[in-house]
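Quick heads-up: structures coming right below.
Only the coordinates and a few stated rules stand behind these numbers; no lab work does. Keep in mind the model is a prediction, meaning the values are calculated, not measured. Cβ atoms are built from the backbone, for glycine too; each structure is taken alone.
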Structure 1
Amino acid sequence: MKKSGFLFLATAMLFMIPDRAKGQCSELVWADEFNTEGLPDSTRWSYDIGGGGWGNNELQYYTDRRLKNARVENGKLIIDAHNESYLGSTYTSARLVSKLKGDWLYGTVEVRAKLPVGLGTWAAIWMLPTDWEYGSWPSSGEIDIMEYVGYDTNKVYGTIHTEAFNHSLGTQKGSSVTLTDAADTFHVYKTSWTPEAIELYVDDTKYYTFNNLHTGYTTWPFDKRFHLVLNLAVGGSWGGSQGVDPTAFPARMEIDYARVYQSSDKLTIHGPPKAFPLQEDLHFFLYHDQEASYSWSLKGDGEITSPADSSEVYVRWGCSSDTLLCHVSTSCGEYDLAYPVGIDDYIIYGPVFVGSFQDNVLLRTPLLFGSSFTWTVPSGVTITNGQGNDSLTVTWGESSGSVLLSIENTCGTYNISRKLRLYGQYAYPDPDVPHPIPGIINATAFDYGGEGVAYHDAETANQGSGPRGDEGVDTEYNDNGTTNVGWISDGEWLEYTIRVSRDDYYQAGFRIASNNATRGPLRIIINGEERIPDIDIPFTGSWSTFTTLIANDIPFYTTDTIMRLYAVTGGFNIGNIIIDTTIPDAVKEIRPEKITVYPNPVNNTVYIKNDGRIQKIVLCDMAGKTLQVEDHLCKQPEDIALDLQNYRPGLYFLRIIKADYETEIVKIVHW
C-alpha cells in the first residue's frame with residue numbers, strides 16, 4: 001500500500017524471548033493482544049482518516065473511532081469495510097497506524113490475521129517510515145509484509161519499495177506465496193529486519209529476502225525507524241483492477257495479535273516518566289511473556305499496590321523522585337531493570353474555555369493519597385459541589401478568571417491555580433502567548449476559537465491523522481514527519497494571533513506541497529489588509545514533496561495582531577511558516593515548476609508541461625510494464641499531449657526523462 005498515552009522509554013536491561021524466525025533470544029518490545037473490548041487501544045494506535053483515493057484510486061473513506069469500522073471483540077481486532085455513502089465515498093473502512101506509539105529500527109514484526117473475502121477487497125499489513133528522512137515516497141522506503149487482493153484468493157504478496165526499486169519504475173522487489181485458506185484460517189505474517197536484510201515469512205516459512213546492497217539510501221533507506229499499518233481498502237488500482245462486487249460487503253479482516261521483537265538492549269519498562277507526590281494508581285508494565293517471572297520493587301518510599309509478580313504493577317508514589325525496579329527471569333536468562341521516575345508539579349485539570357454562566361464546570365486534581373483540598377474561585381463564580389474534595393463543580397461567571405487550590409499532605413503544602421477564559425479567539429498553544437514575529441509558525445498552530453472564528457474548513461472532521469484531531473482543520477505529518485495542514489480546498493482559511501517586535505518589511509517562507517494541476521493562490525491578510533499580491537503555488541510533484549516558497553516585502557507593524565492564510569483556490573498543503581527580515585539561504589529552497597501533468601484524473605488526453613527540455617516520456621502500468629514510449633529529444637518547452645483512450649481505466653505512471661537525464665515519476669489516474 002502507499003499514500004501518504006505515549007509509550008515512554010528508558011534505558012534498561014531487559015529479558016529476552018525466543019525469536020520465532022531465527023531461534024535466537026530476542027525481546028518483546030511492543031504488542032497488542034487485543035484483549036480489551038471496544039475501540040482499539042489509543043496508546044498503541046492512531047487512525048489515518050479520509051477518502052480521496054489515497055494515491056491508489058481507492059473507493060473507501062477511512063473513519064476515526066467508529067466501532068462499525070474498527071473495534072476489538074472476542075480477543076480480535078476487527079476491521080470491517082462497508083458499502084455505504086459516507087462523506088463523498090461509497091465505502092467505509094479503517095486504517096490503523098502505530099506511528100509515534102510504536103516505532104522501531106530493526107527487529108521482527110509478527111501479525112496473526114485472517115483475511116477478507118470479496119471481489120474488490122485489498123487487505124494489507126505493512127510498514128512506513130515514521131520520519132521520512134530521505135524524502136517522500138518511495139525515497140524513504142516501504143515494507144509490505146502482506147498484501148491480499150480479493151480477486152486473487154490463493155496468494156499473499158510481500159514487497160519492498162525504495163527509490164531505486166518500486167512499481168512505478170517496474171523494479172519493485174518482492175514475491176508471493178500460495179495460501180489457499182488465508183480467508184478461513186489465521187496465519188502469521190512476519191518480517192525479520194536487520195541492518196543487512198529484510199526477510200518475509202508466512203507461518204515461519206521464509207519466502208523472500210531483500211538484501212542491503214550498501215549503495216546508499218536509494219536501495220536501502222531502511223536504517224531509520226518505521227511504524228506498523230493495518231488496513232482494509234476497497235477497490236483501487238490493484239484491489240479493484242477486476243472490479244468491485246458491492247454485494248461482498250461488509251467484508252472483514254481479523255487480527256489476533258501484533259507483536260514486535262528486538263534485541264535485549266531495546267526493551268524497557270513502560271509507564272509515565274514523572275509522578276505527582278502521593279499519586280495513586282500509576283501503571284507500569286512490561287509486554288507479557290508467558291514463560292517469564294517478575295519481581296517488582298521501589299527504591300524509595302512509594303508503595304506497590306498490586307501483586308508484584310505480574311508483568312504489570314500499580315504504584316502509589318511517594319514524595320520525591322524514585323526508581324522502579326524489576327527482576328525478570330526467563331528461559332534466556334535473568335535481568336535487573338531500573339526505570340527512574342521524576343516528580344512533577346501538581347496540576348488542576350479542567351477546560352481551557354468556558355461560557356458565560358456555564359453550569360457544571362468540572363475541575364479536578366490527579367488522584368492523590370491522604371490529601372486535603374481547599375478551593376478558591378473568582379468573584380461571580382459559584383461552587384456547586386466538591387469543596388474539600390479532589391474535584392470541584394462550579395457555575396461560571398461572566399468574565400475570565402483563575403481558580404486557586406491549596407493541597408496539604410505529608411509531603412507538604414502546595415498552592416496551584418488554573419485560568420479559565422471565556423470562549424473567544426486566542427493564540428495556540430498558549431492563549432497568553434501570541435506567535436512572535438520574527439519567528440516560525442507551524443500551520444497546525446492556528447488559533448483557538450473553532451470554525452468560523454479561528455478557521456474555516458469545508459468539512460467538520462479532521463481528514464488527517466495529525467494533531468488537534470478534535471478540530472475541523474485537516475492535519476497530518478507529511479513534511480518528513482513535521483506536521484502540516486492538508487486537504488486545503490477553495491475558500492478555506494486559518495488565523496494566527498501574532499506579536500510583531502518592530503515595524504519592518506519581512507520575508508515569509510512557506511513550506512508548500514502540491515500534486516494538483518489546479519492550486520492556489522494563497523492570500524495573506526494581516527489585520528484585515530491584503531498587503532502583498534496573492535502568492536502563486538507551484539506544482540511540487542506530490543502531496544508530500546514540500547518546498548519553501550518565499551514571499552518578499554511583507555509589511556508588518558507592532559500594532560498587528562491577526563494573520564490570516566486564505567486559500568483563494570485549494571489544492572495544496574502547508575507546513576512551517578518562517579517570517580523574518582532576512583530568511584537564511586539554507587531554507588530558500590524555491591524550486592521552479594518542473595513538470596506539470598494535467599488534467600489528473602484524465603479521461604482521454606493528458607498533457608505534460610515542462611519548463612525545460614524533455615528527452616523521453618514512458619507510460620507504464622501499475623506493475624511497471626512499459627506501454628508506450630514517446631521520444632521528444634531536446635524538444636523545446638511546450639505542452640506535450642499523450643493519448644490514453646486505448647487504455648482501460650486505472651492507475652498509470654509516467655516516467656519523464658529530461659535533457660539532463662533527471663527523471664521524474666508522475667502518477668496519473670485514467671477513468
Structure 2
Amino acid sequence: MEIRVAETAGFCFGVKRAVELVEQTIREGKQAVTLGPIIHNRHVVQHFNDLGVREIADVDAIPDGSTVIIRSHGVGRAVYEQLAQRGLSVVDATCPFVSRIHELVRKGEAQGRQPVIIGTRAHPEVAAIAGWCRHPLVFETPEELEIYLTSSPEIAAKPLFLVFQTTSTQFLHKKCAEISKKVCTNCEIFDTICKATEDRQSEAAALAASCEAMVVVGDRTSSNTGKLAAICRQHCERVFLVDNASELDLSELSGAARIGITAGASTPAWIIKEVNQTMDEIKEIKTTADTATEESFEAMLDASIKTLNTGDRVTGIVTSIGNTEVQVDLGTKHAGYIPYDEVSADPNVKPEDVLKVGDEIKVFVVRVNDQEGTVQLSKKKIDGEKVWDELEEACENKTPMEAVITDINKGGLVANVKGIRVFVPASASGVARGGNLEVMRGKNVRLRITEVNRGARGRVVGSIRDVLNEERKAAQEKIWSEIEIGKKYHGKVKSLTSYGAFVDVGGVDGMVHVSELSWNRIKNPAEVVKVGDEIDVYVINFDPEKKKISLGYKTAEMNPWSQFTAKFNVGDVVPVKVVKMMTFGAFAEIIPGVDGLIHISQIANRRINKPEDVLSVGQEVNVKIIGIDAENKRISLSIRAVEEPTVEEQEEALAEEDAE
C-alpha cells in the first residue's frame with residue numbers, strides 16, 4: 001500500500017494569523033472574547049475556551065473591558081460601529097483576503113455599481129461581505145445568477161460588480177463569469193478566491209485522480225474542507241471526510257493500493273498528526289510513489305517547518321502595512337517585517353503604493369532574531385538583484401534603458417536606473433564639450449549601459465551620447481528615404497548666419513536662405529527667428545549625395561499682399577503709418593509688407609507745396625483706399641477723401657438747409 005500526502009495540508013496563512021493573534025492576546029493577559037468561532041474548527045475553539053477565551057455571538061453580550069477578537073471570516077461595517085460605540089478594544093483577525101473583498105464592494109457600490117456576491121448565504125464570510133454593502137445580492141449557484149440576470153433587460157444593463165467567497169471553487173467562478181459576460185453589458189468581475197484555497201483544491205483534484213481512496217481531514221462546518229471533499233469525490237469513488245483520527249475507519253481503507261491525504265485550511269497540525277499515527281498502523285507513509293525513503297507524516301510536518309538564515313530569498317504574504325513597517329507572513333514561527341526604507345530604492349515611493357495586504361512577494365532575509373522570533377526582511381534588495389540582472393542583459397544586448405539625471409559631478413552625470421546609480425561621463429552625456437551639464441539635472445533620458453560591475457561598490461557606466469547618435473542616425477535615414485519637394489517638417493532653429501538659418505528637421509539640418517525667411521526685405525535672419533525657435537518649414541530642393549536640403553519658411557498664406565487683398569477693399573478707411581516722403585507724395589504702411597501712396601493732391605483739401613508741409617515720417621493717419629492695382633501691386637490712398645464730405649453727405653446737408 002502506498003500513501004500520498006498533499007503538500008498544502010493544514011493551516012492557510014489567514015487561519016494561522018488568526019490563531020496566532022488569539023495566542024498573543026492570551027499571552028498579554030487580556031480578557032479575550034471572539035465574535036463567533038475564530039475559525040471553523042471545534043477543536044481549536046475548544047482549546048481556546050479552555051484557556052479562558054469566550055465565544056460570544058452578539059456585541060451586546062460582550063462584557064465591559066473585554067478585548068474583542070474579530071474572527072477570520074470578518075464582520076460587517078455595523079459590527080465595527082457597535083464595537084466603537086461601546087469603546088471596546090479590538091483585535092482584527094479578519095483574513096486579509098476577506099478584508100480586500102470588503103474594500104472592493106465598498107468602493108464598487110460607492111461608484112454606483114450593484115454588488116453581487118457568489119457564495120453560501122449562511123456562511124459568516126459571505127454575511128460579513130454583505131455587511132459592507134447597502135443593497136447586496138447573494139447567489140449560491142450559477143443557475144441562481146442566470147435566472148436573476150435574464151429576468152429583465154434592465155437588470156442585464158445594470159452596472160454590476162461580482163465577487164466570490166474566498167473558499168469558492170474555480171468551477172463556480174468560471175461558470176458565473178461566463179454567464180455574466182454573455183448576458184450583461186456592464187459587469188465587472190473580480191476573482192477573489194484565495195490563492196491558497198485554489199492551490200489546495202487543484203492539488204486535491206490531482207491527488208484524488210491518482211488514488212483509490214482519499215482521506216480529507218477537517219471540521220464539517222468548514223466551507224473549504226467541505227469543498228475539498230466534494231472536489232475529491234469528482235475524481236475518486238472512495239472519499240472519507242473525518243473530523244479527527246477517532247473517525248477514521250481503517251477497515252474501509254483496506255484493499256486500496258494507493259491512498260491520498262489532504263486537510264482543510266482550518267485543520268490544526270496536531271489533528272493531522274493523530275491521523276498520521278493511525279494511518280501508520282496500516283502502512284509507513286511514502287511522500288511520493290518514486291521515493292525509496294519511508295518517513296511518517298509527522299516527520300513530513302516537522303520538515304515543513306522552515307528554518308531561516310541571513311541571505312535567504314523567501315516568499316511571503318503581506319499581512320499588514322503599519323506606520324513604520326510592513327508585516328509579512330513567511331509560513332514559519334518567525335514574525336517577518338520590512339522596514340519602510342527597505343521596501344523600495346525610491347525614497348518617494350510609499351509602501352501602500354506598491355504593496356497591498358494579501359500580496360505574495362519575494363523578500364531577502366536581512367537578519368534573523370531567534371530569541372525574539374522576528375526576521376528583518378528587504379524587498380529593496382530582491383528588486384535590486386532583478387535590476388542588476390536587467391542591467392547586465394541590457395549591457396550585453398546594447399538595449400537602451402530609461403533613466404533620470406539626479407546629480408552632476410566633476411566628471412559627468414549621475415543617473416538613476418530603477419534605483420541603481422549609473423555614472424555617465426561628460427564625454428558621453430550628449431552635451432557639447434565645455435557645455436553646461438547642469439541643464440541635464442532632473443531630465444528623463446535614454447542611455448546605453450556600457451559597463452556593469454556587481455562588485456562591492458556596484459559600478460555601472462552608461463552613455464547618453466550613444467543612444468542620441470543612434471536615434472539621430474535612424475532619423476536621418478528615415479528622412480532621406482521619405483524626403484520630397486514640398487514636404488513639410490516641424491523643425492528647430494540650430495544656428496544663424498548672415499545668409500540664412502540652419503534648421504534641424506529631425507536628425508538632418510536644412511538651410512532656410514534669408515530670402516526665404518520673410519516676404520519683407522530683411523538684412524539679418526535674426527529679424528525673423530532666433531536659435532531654439534520651433535518653426536514649420538517645407539522642402540524647396542535637396543541633394544542626397546551632398547546631403548544638402550534647401551528649406552522655405554515663408555508661405556503663400558504669409559504673403560502680405562495676399563493678406564491685404566483678403567482683408568481690404570476700395571472705399572475702406574484704414575489707419576496707416578507714414579514711412580517715406582517723396583516730392584510727389586508720401587508712402588504709408590497699411591500692414592507690415594504692404595505700403596500705399598498718398599499722392600500730394602490727396603494729402604489735404606487745399607493746395608500744398610510739398611508733403612512735409614502736412615505729414616511727417618512715423619505719423620499715423622486715417623486714409624481711404626481709393627484704388628488697388630492688383631497686377632502691379634499698387635495701392636492709392638487719400639486723406640482728403642476721409643476729411644471731405646461725400647456727394648451723398650453734401651446732398652443731405654443741402655436738404656437740411658432747405659428744410660430750415
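Quick one: distance in nm of label points 7 Å out along Cα→Cβ at positions 402 and 578 came out at 6.5 when computed from one of 1, 2, so which one is it?
Among 1, 2, the structure yielding 6.5 for distance in nm of label points 7 Å out along Cα→Cβ at positions 402 and 578 is 2.
Work out FRET efficiency 1/(1 + (r/R0)^6) of positions 82 and 186 (r between Cβ atoms, R0 = 30 Å, to 0.05) for each of structures 1, 2, then name the structure with the largest result.
1
-9000 is what came out when helix-only ellipticity at 222 nm (-39500 (n - 2.57) for each DSSP H run of 4 or more, over all residues; to 500) was calculated for one structure; which of 1, 2 is it?
Value -9000 for helix-only ellipticity at 222 nm (-39500 (n - 2.57) for each DSSP H run of 4 or more, over all residues; to 500) corresponds to 2 out of 1, 2.
If you work out volume of the Cα convex hull per residue in Å³ for 1, 2, which one comes out largest?
Comparing 1, 2 by volume of the Cα convex hull per residue in Å³, the maximum is at 2.
Tell me which structure, out of 1, 2, gives 9.9, 30 once Rg and Dmax of the Cα atoms in Å, for residues 442-481 alone is calculated.
That value comes from structure 1.
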